[in-house]
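Structures follow.
Just so it is clear, none of the values below were taken in a lab; they were calculated from the coordinates. Quick caveat: nothing in here was measured; it's all calculated off a predicted structure. Cβ atoms are built from the backbone, for glycine too; each structure is taken alone.
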Structure I
Amino acid sequence: MKYLLATDPRLAPIAAKASEIPLRLEAPGFEGLVRIIIAQQVSRASAQAITTRFLKHVSPVSPERYLEVGEDVWRQIGLSRPKQKTMRELSGTLVDGRLDLDEICRIEAGDAVAKLTSVHGIGPWTAEVYLLFCAGHQDIFPDGDLALQVAVQEGLGMESRPDNKALRIIAKDWSPWRGVAARLFWAYYAYLKQGKSALPV
């Protein structure tokens with residue numbers, strides 16, 4: 001954060017308003033990625049409820065167990081059909097060794113995103129959030145995240161909300177600490193929304 005504030009003075013008033021910037025990390029692996037998939041396009045409360053049911057019905061949490069419990073249980077958990085399919089595809093690639101989530105945490109971020117998005121149903125946002133929150137990559141900025149787009153627009157005084165492409169260009173200024181910048185802007189978004197967390201997991 002000191003590096004970011006020194007290299008981009010525009011961030012100083014944003015950091016002052018954002019106050020505490022939480023460093024939240026989930027354990028890497030199948031469960032961490034499942035939590036991120038569940039959190040896509042649902043409220044935090046819904047994600048928490050679905051995750052609780054998932055942990056109850058898919059125990060131990062493993063790709064093998066997920067495939068074993070089957071569609072009836074997936075519906076009881078509350079997974080939408082697209083999320084059921086994504087997790088089925090993910091589980092299959094993990095079981096047969098086409099994807100290694102431990103390896104994903106060790107390789108270059110661009111290669112890791114490419115490997116994750118090769119799984120049907122996993123897009124760039126999911127891959128980038130996994131790398132940031134589970135693998136701890138320091139230079140990831142999920143430019144498709146709506147909260148980040150809104151926070152950057154407000155924080156930098158932009159007339160319109162930047163789209164993915166525009167935000168990707170803006171975030172280059174914060175490399176090699178784009179992950180820290182993302183956390184800063186999520187905290188700033190919470191400030192804008194009067195304390196409501198914007199963290200995706």
Structure II
Amino acid sequence: MKAVLCTGGEGPSAALFAARCGAGDLTIAADSGLDLAVRLGLMPDLIVGDFDSVSDPGLPSRYPSAEVISFPRDKDETDTEIAIRIARERGATEVVLVGGGGGRLDHLLGIVEQFERDSRPDLWISAGCVVRAVDSEIRETGAIGDIISFIPLGCEPCTMRSTGLRWPLDRIEWRRGDIGVSNEFAESEVCVTMRTGLLLMIRPSGEM
């Protein structure tokens with residue numbers, strides 16, 4: 001089951017969202033992510049949060065078929081964390097996070113930290129980039145010269161195989177703190193297969 005989770009912050013264009021994600025089996029809006037869901041034409045099944053940043057506090061009531069779960073402002077989880085947790089609890093095998101671009105740096109880093117967890121999102125689409133967790137194999141298509149970056153996550157060394165990159169990753173062992181910024185497509189398809197560890201793949205959304 002694929003869950004599409006709209007969160008606050010800058011989101012993708014409708015065209016990028018349709019190209020990289022499209023509709024899910026479960027649509028969740030986290031607080032001001034409801035504004036993004038409205039812009040993308042999505043009908044939320046579930047609306048969660050403390051609703052301190054949604055543009056109109058009455059907006060959730062306009063979706064009578066949606067389940068609304070309110071949380072206090074003083075809590076140990078962000079609205080995004082809550083939405084991801086609930087998606088997994090309800091059986092989502094794929095979680096796509098939409099939004100979260102721009103805004104406060106702590107919120108941005110908080111989303112990045114979600115990828116360190118076992119319940120991490122599979123894909124994150126914001127206004128500025130597309131991010132994927134790589135724990136097995138990914139294939140990405142693009143034009144020759146397109147930018148693609150990789151950052152190791154977790155404590156385990158990252159070793160991998162790659163095809164289609166200008167600078168191959170095959171003989172590299174990355175540890176946390178290393179970076180692989182601004183690699184490029186040397187072919188129309190890039191494939192990265194992990195031997196050990198976990199990578200974060202980042203692509204500027206303007207190149208897709």
Structure III
Amino acid sequence: MKLKKTYNATELKTVKGNIVIEGPVSPEELSRLDFHEDLVAFRPPAQQHKALVEIASLPEGRILIARDNHTIVGYVTYLYPDPLERWSQGKMKNLIELGAIEVIPKFRGASVGKNLLRVSMMDDYMEDFIVITTEYYWHWDLKGTGLNVWEYRKVMEKMMNAGGLEYYATDDPEISSHPANCLMARIGKRVDAESIQRFDQLRFMNRFMY
């Protein structure tokens with residue numbers, strides 16, 4: 001079953017030029033657009049472009065992009081959690097993960113990430129979902145930004161807050177392995193109490209093991 005998605009778009013004016021923030025974008029549209037060579041945070045640009053097209057083709061997959069004319073200069077991805085992660089163990093159809101967000105260096109500091117998240121949440125169907133993101137300091141571009149772990153964490157939290165995501169405690173071993181790592185989530189207005197309880201159980205799976 002393909003989950004419902006509503007397209008939204010806005011123009012963002014920056015000192016480096018105006019860009020369009022839009023999505024969810026179809027796999028066909030993603031294929032037609034160029035992918036900026038500086039989008040290298042997760043894998044080589046051509047491979048990441050292909051990966052985004054594949055995510056957009058998934059029933060639950062959502063890709064929102066920042067577009068400079070015909071070139072993708074930023075994006076955010078939403079999809080079901082990896083089957084190997086604890087967040088998939090509840091088999092919750094209304095829990096999706098903000099898997100990746102990336103903006104080219106040229107447009108960093110221009111609130112592109114914040115606006116990608118804001119436009120994501122303009123889709124009313126997002127109120128049916130718990131959206132999570134797991135943040136690990138080893139994924140952060142500390143070298144490229146010149147920030148230390150705690151400065152980067154603060155910037156990242158502010159960006160996620162723009163999309164309504166807030167800090168949530170968890171006993172997940174990987175997240176607990178460093179104090180800068182964290183779980184953030186946004187619980188949609190129409191998410192039922194049972195789903196929230198199941199999410200809480202996923203957050204604290206080790207509480208009865210001691």
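Taking distance in nm of label points 7 Å out along Cα→Cβ at positions 43 and 99 for each of I, II, III, which is largest?
Answer by largest value of distance in nm of label points 7 Å out along Cα→Cβ at positions 43 and 99: I.
Please compute distance in nm of label points 7 Å out along Cα→Cβ at positions 83 and 107 for structures I, II, III and give me the label with the greatest value.
Largest calculated value belongs to III.
With helix-only ellipticity at 222 nm (-39500 (n - 2.57) for each DSSP H run of 4 or more, over all residues; to 500) derived from the coordinates and found to be -18500, which of I, II, III does the value describe?
I
Comparing FRET efficiency 1/(1 + (r/R0)^6) of positions 59 and 187 (r between Cβ atoms, R0 = 35 Å, to 0.05) across I, II, III, which structure shows the greatest value?
III
State the single structure among I, II, III that was used to calculate Kirkwood radius over Cα pairs in Å, for residues 11-90 alone, giving 13.4.
III
Given a computed value of 15.6 for mean count of other Cβ atoms within 10 Å over residues 19-26, which structure among I, II, III does it belong to?
Checking each candidate, the match is II.
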